[in-house]
Every structure is written in structure tokens, then in C-alpha cells.
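Presented below are the structures under discussion, each in the form of C-alpha cells.
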Structure I
Amino acid sequence: MTGTRLDYNTMALEYAAHRKVHPGVLASLIEMGRISDASVVLEVGVGSGNYATAVRAMTGCTVLGLDPSREMLAKAAAQDGDLVLLEGRAESLPYPDASVDVIYSVDVIHHVEDRPAFFREALRVLRPGGKVCTVTDSPDDIRRRVPLSSHFPETVEVELRRYPTIAKLTIELLGAGFGQIVEDQVELTYPLTRADGYAARAYSSLHLISDEAWSAGVDRMRNELAAGPISALSLYTLLWGRRP
């Protein structure tokens, strides 16, 4: 799943400490996925378990979590012992046919090496009428991020190369057999008061720029924070597809 070859086992501690649930993403997953206590939900690329834990807490559903990183899975298990976790990759989902109601991934699709294979697997594992949701970043999202793009501008071109476009993902979903493709967007503006997550490089793109560019961005953040909070902007595009 990690096409950029970053070692997420070594990043698990920072992700668990600093990555948070986007409330708009969580609300959209539950509402548009129609997740209830009777649902079986699969998060592909579960990471440290933030979204899986929140979805289960909000709905009482059964949540399955898949990730290739053992350290990430250990963090997820520590966060919620009722998650059903497996080590594995998106391109070969270790679940029976027609066994899941909703499959989603959050900020993971750019790590999947064979997206058409993943979407075909998602179609197989979903029950008829089930939905898949890819939470990702459009080129506009990438350029507008604060502070990731505003304070670390070197990440923009890196991210534009890594992330598939919404148009490309739509074509791949249709090619896998999904229908009723729906695009949703969420934004959150909030006061950022600490640079800790960025200083810890708890965002994969910060590992793909030079140490000098990363250090300069952290210094700029800290200088601005000395005068007060930074008006941060977190935004995502959610792309939904439905199994016929």
C-alpha cells in the first residue's frame, strides 16, 4: 500500500499522537454510508485507528480494520480493543464475498499501488447496494491546506504527483463496476496553537521534502504561533461509489 516506500512502522507513534479525526469526514461517512449498529464496516489503511474507533463509538457498528503496518495495527488495537484488525493490503482484501456494508479509506488511496485491483476487491467484498468511499485530496485541496502547504510549500508538487485526481479515481471506480458515483467535500477551519505534529513529521509528505525545507517551515510556524494561533484549514474530497 505504501507506494512511496515510507516505513509506516517507524511513524506509528507520531501518527497516533498527532493525527486527529476530521469531524466533517466522520459525519459524512456515517450519514452517506448509512452506518448503523447493524452495519459491518471496513477501513482500509486503518492506521492508528482514529476513524475506526470514532465510527464504532458513534454507531455501535462492527468495524474491520486492515493495514500493512504491524505497528499501526498495534496502536489501533490499543485505542479500541473491539476493532477486528488484520494485517494486509488493499489489493487483496482478506474477507469473504459480499460480507461488508461500507468500505472506506482516509488519506490512503495515494499509497495504493494498484488502485483498479483494490476497487475490484472492494466490489467483491461489498454486499449488493454497499458503498465504497475514498477520502482523498483534490489538487485544489492540496494547494489550499494550512499549514501543510502554506508553511511547507515544497510539499505541494510532491503531493500533486502522489495523489490521483478525482477524475482518474472516478474512471477507476466505474471500470471496477461501481455506479452512482457521488463527490462530497468537507472543510474545517480551526485555531492551531502548537507546531508539535509538524515538528514530529507526523504527515508523510514532510518526509518527502528536504530537511532544510521542513526545518524552515517549522521555524516559520513557531514564529507565527508566538504571536497567536494560526488559522488552519483542513479539507478533504470524499468520492463515493455504490455496488449495484
Structure II
Amino acid sequence: MISNKKGVSVNCTLCHQSESWELNGYGKDFLKNGHNFQSFETMDHLDSDKDGFINSEEWKALSNPGDPASTPKRIGPWLKESKPTIAPKKALTPLFPGPVMFQVQEGPLSSTTIQELESLLGRKLSDEEKFSTLFWIFQNGNKSAVASYSLFSSGAEELNVLLTIVRSGRILKIHPVHLHLKPLTSKSFLEQFTGKSSSELSQVQFVKGREKESKEMVESVRSTVQILERLQK
């Protein structure tokens, strides 16, 4: 989304602390302001990293608006440290025994695909869904499965991230990437998703005391499965 909005390739320190990978000020402001394209414009007048320069000044100078050590006067190496997106092989490889190859697909979905998906889902796609990162898994030269991130927010300053892996319209596995809600990380809860299609996710039993968050997680995964199923066709 940043690449398309600001015309520059960045790394994760734009929104995350480099040591703990928790959200920094810019990442938190992005969530608070809707985490969509409009958010960037809304945030331009803020000083997210509290370094004395508002975000629009930092973007103009190409300093990092999420890192107080990077300012228009002292940009630092953050852009030089940007690297291409790679597939999460640690999570994917155990699911695919034998020779396997991964391909990363980034960039916006086509307008035709967006229209088809919105008709399928009965709602507008979020900006995040329009710019999903897809991980294609190849076996014997053929596409075997596809994975993408499922996102849901459980609070103004938290974003939960799951890797949803799908083959032939069914979930191979839900891999927690950043699940701030510990009750939702239980093996018994996550294993309920395995083998299910999008229509069967209504069978998932919510975590007691976390019914609202469980439902948000299920709905996020459901949308991801439906999108991936359409993209596999």
C-alpha cells in the first residue's frame, strides 16, 4: 500500500520497532486512522515518532516517520535496508513434503478481480485486501496451494496477523504470526480450522470469554479463504 501511495519501497521499521517488532508510533497511528489509503493523508499532519517533524515533512525528505532516529536532517540507512518480500518458508515447508518452490505475488488485484470478489463476498474489499501479498506454492511445476495473511484488529493499537494456507478451497493450516490474544493461540482452537472450507467455518467453536474476538478471527479467515479460492481458479 505504501509503495503505491508514496512511490517508495520501505521496510518493516516504518510501522514496527526493530527489536520487538511491536507497532511503533506510525503503525499505531495507521491503525487508529482506519488502516487504509486515506489514513496516510490523515496522518501527514501528525508527528508519529515524536521527533519534531510531522509525517509529511519526513516523507518529503524520505526519512522514516516511524523512527525518531531518522529525521529529515539525518535520514539514516532505512531505505537502503529494504529487501524484497520472501515467502514464510518456515511455516509453509513442513506442509509440503518433497521438492517445493515458492512465488511471491504483490501489487493490487485487477479491477475485474476486485469486482468479482466484491460480488462474491457481498461487500466492498478493504484496501488491505486489494493489496494482499500472495504466496504461491508449486510442486512438480504446478500450483499446489496458496497462502495469504488474514488480519483483524482486537483494539485500537493491536493488529492480529495469521497466515492462512489454502489448497483446493480448504484450509491446510492457520499459522499465527502475531496473535496478541493469547487464548486464541491455543492448539485446540487453531486446529478447528484445518480441513474446512469457507462455508464450514461456522462450525468453529469460539473461545469462551473471547467470543467477539473469535468471531472476528473466523470472519477474517473466511474472507481470506474465499479470496484465495477465487484466485486459484
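Coordinate-derived values only; no laboratory data. Computed from a predicted model, the values in this text were never measured in an experiment. Cβ atoms are built from the backbone, for glycine too; each structure is taken alone.
Once distance in nm of label points 7 Å out along Cα→Cβ at positions 152 and 208 is calculated for every structure in I, II, which label goes with the largest value?
By distance in nm of label points 7 Å out along Cα→Cβ at positions 152 and 208, the leading structure of I, II is II.
Comparing I, II, where is relative contact order in percent (Cα under 8 Å, 6 or more apart) highest?
I
Which structure, out of I, II, was Cα Rg over 2.2 N^0.38 Å derived from, given a value of 1.07?
Value 1.07 for Cα Rg over 2.2 N^0.38 Å corresponds to II out of I, II.
A value of -8500 was computed for helix-only ellipticity at 222 nm (-39500 (n - 2.57) for each DSSP H run of 4 or more, over all residues; to 500); which of I, II is the source structure?
II
With FRET efficiency 1/(1 + (r/R0)^6) of positions 40 and 136 (r between Cβ atoms, R0 = 30 Å, to 0.05) coming out at 0.55, pick the structure among I, II it was computed from.
Derived from the structure labelled II.
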